[in-house]
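Every number here is computed from the coordinates shown, using simple stated rules; none is lab data. The structure displayed is predicted, hence computed values, not measured ones. Cβ atoms are built from the backbone, for glycine too; each structure is taken alone.
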Structure P
Amino acid sequence: MMMPEKEETILLKNFNRRIEKDFGKVYSLFYNDLFYFAAKLYQHTEIEPRDAIHDVFLNLWQSDSLKFERLTDIKAYLFVSLRNHFKSYVRHHQYVEQYEADQLLEKDSFEANIIESETLSTFHHILGLLPEESAEILKLFLNGWKAEEIAQKLGKNKQTVYNKKSEAIAYLKNKLSKDSLLFLLLLTGNF
């Protein structure tokens, strides 16, 4: 990297004016150092180190207002730019992963909400077809009431409550698919 001061001055002047030949010289001068740095940064990504270096130099080429006084300033700028390029890649990658995860959750949640709504709608429709007493007993069971509490509330004996519950469940088994019934029981926490 050591070069005569006059040669460095001319190279810097032409580099700052974005003369292609001298820009290429600076590229060649720092490429190996930047490559090893980029290889370490991007080792667990799909980004090729040479592509990252190319992006950094391209950004520098397009930023013609940036001027440097020494080659070491350019080198420092390139290393910092490469690190920032990597940080930007990581942030973007994390954002994309989070977005994809959110989309999957949203899709799963959306589908689950549809299934839940359809099952509950079917369940309430079928409850309406049950004899009123059986429907009421089943609703109370699904809301966490115990047989003794239901019997006391309705003024029935405990065995009658169990019988009405069994009748209601048998009717539901007959009207709902196994999957819908299982989902309903899971949904209400009675499985």
Structure Q
Amino acid sequence: MGERLTMVKAVCALVAVTGVVVAVLAAPQSESAEGNQAVGYLWAVASLLIWVAYLLMSKRVRAHVDVVPFMLVMSAVGGLSVTVVVLLTSADLGRLQGNGWWWMILLALGPGLAGHGLVAWAQPRVDVSVSTLLIQAEPVGASIAAWAILGERVSLVQGLAMVAVLAALSVLAYREARDSLVAAGELVA
């Protein structure tokens, strides 16, 4: 893809990924937590690897395909994939009732379609190393929202790790924006 890994990107990546790992591991245990944590961690690692693969492949595709057709295909594939998983696992969707369906629709349209659409739109304009790192803000934002809206607990270590993630991503975003302006001749280094 012709992108360069700079020292700033490498350090920001190390800090951000380490911060997310620490934030996850330092999260207070919920009284209602069920199941095996190791399985959850395996799913998290699998999710990370799938996201990286998706971002790398979509970066290549987006060089030739506009965002709307890309999102239509990706949404259809995602919807079909989830449908197959639900059918194969005989997942019980009966617990979702009334307003729950509206929340599900809003979740699909908001973060799902709009969020992924913005990522897809940005891909031709941003190095894949930067976009994959900026996605690290997602679990931090989700944790902050869970704390603010749902009253979930956040430990001191977890909070500090999330601050480190946001600081690293802020440095990365600032440096990338500045470097882009310098390269375009709009800013003198």
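Consider the structures P, Q: one of them gives 6.9 for distance in nm of label points 7 Å out along Cα→Cβ at positions 43 and 171 as calculated from the coordinates. Say which.
Details: P: 6.9; Q: 3.3.
Comparing all candidates, it corresponds to P.
Just checking, which of P, Q has the largest value of mean count of other Cβ atoms within 10 Å over residues 51-58? Please list the in-between numbers first.
On the way: P: 17.1; Q: 13.6.
Answer by largest value of mean count of other Cβ atoms within 10 Å over residues 51-58: P.
Out of P, Q, choose the structure whose coordinates give Rg and Dmax of the Cα atoms in Å equal to 36.1, 107 when calculated. Each step should come with its number before you reach the end.
Working: P: 36.1, 107; Q: 18.8, 60.
So the calculation was done on P.
For the read-out relative contact order in percent (Cα under 8 Å, 6 or more apart), a value of 49 was computed from one structure; give its label from P, Q. Don't jump to the answer; show the numbers that get you there.
Working: P: 16; Q: 49.
Among P, Q, the structure yielding 49 for relative contact order in percent (Cα under 8 Å, 6 or more apart) is Q.
Computing helix-only ellipticity at 222 nm (-39500 (n - 2.57) for each DSSP H run of 4 or more, over all residues; to 500) across structures P, Q gives -28000 for structure P.
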